[in-house]
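Every number here is computed from the coordinates shown, using simple stated rules; none is lab data. Fair warning: this is a prediction, and the values are worked out from it, not measured in the lab. Cβ atoms are built from the backbone, for glycine too; each structure is taken alone.
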Structure I
Amino acid sequence: MKKNICSFIVGFIFAIGLGVSGMTQPQKVVAFLDLFGSFDPSLIFVMGGAIGVHFVTYRLIRKRKFPLLHSEWLVPTKKDITPALMIGSFIFGVGWALGGFCPGPALTSLASFEVRPLIFVGSMLCGILLFRWVDLYLKLQK
């Protein structure tokens, strides 16, 4: 129960931050990606702030023997650059550029009751399901 409450609080704070920073506005994200047109550099400050906070807090938190809500640290150890990683990164980037959303801001934008975030999240869920089906099919082929 503590994990769920903490997850909700952290998610809520994250959603507020996305809204305040403008990350839920597709036109702002697209303008950030438009280097030779109506470039809007304001998201650089959002990213810089997030990276700065993470840089400091990660080092402080990792000094603990174990996390607050788990018995051990779950830190990724894989560093391989695989074709699946490259293809997934490409698809993510294309989706971000076309839709103006990445998953977090898209989910947060659902609260606006606009059609665009609904289409994006629906497409994202279809992509997740498609990946799972293809992945399962490939594993069964081995």
Structure II
Amino acid sequence: MKRIAILHGPNLDRLGKREPDVYGHATLKDLEQIIRTEAKAIGYSVSFFQSAHEGALVDKIHAFTDRGIHGFIVNFGAYSHTSIALRDALSASGKPAIEVHISNIKKREKFRQHSMTAGACRAMISGKGFPGYIEALQRLAKYL
């Protein structure tokens, strides 16, 4: 069975409470259940990790890679726009990754409109809400 790691950055643990007009009322646990159900239907197992700490996310990318993960779906939150370290960790993993953003970053503040980490990913899905994660699973399947 192919194994996928889903990594979430800062403030994604606040889904359902944080800016519901932008992110909706569903929680991170709700999102994880949606992903888990879809992954099982297409024959993948998933592991989840969320942290507000950039170094913890880098360490987790390395740990998942060393344990033989097959691919990543990432939403690094604000770190997407600033983190060369996360970009480098994804690149060094040698594993395919898809970046997801719940909101449409191209229609947000100027500083959010460019993703530093997307360059280490096969695709970026932005502005499709939670269904964007299902699309990411389907796209990632093409690379595994």
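Between structures I, II, where is Rg/Rh (Cα atoms, Kirkwood Rh) highest? Once Rg/Rh (Cα atoms, Kirkwood Rh) is worked out for each structure, I has the highest. For which of I, II does distance in nm of label points 7 Å out along Cα→Cβ at positions 67 and 83, calculated from the coordinates, equal 3.3? Source structure for this number: I.
-10500 is what came out when helix-only ellipticity at 222 nm (-39500 (n - 2.57) for each DSSP H run of 4 or more, over all residues; to 500) was calculated for one structure; which of I, II is it? The read-out was computed on structure II.
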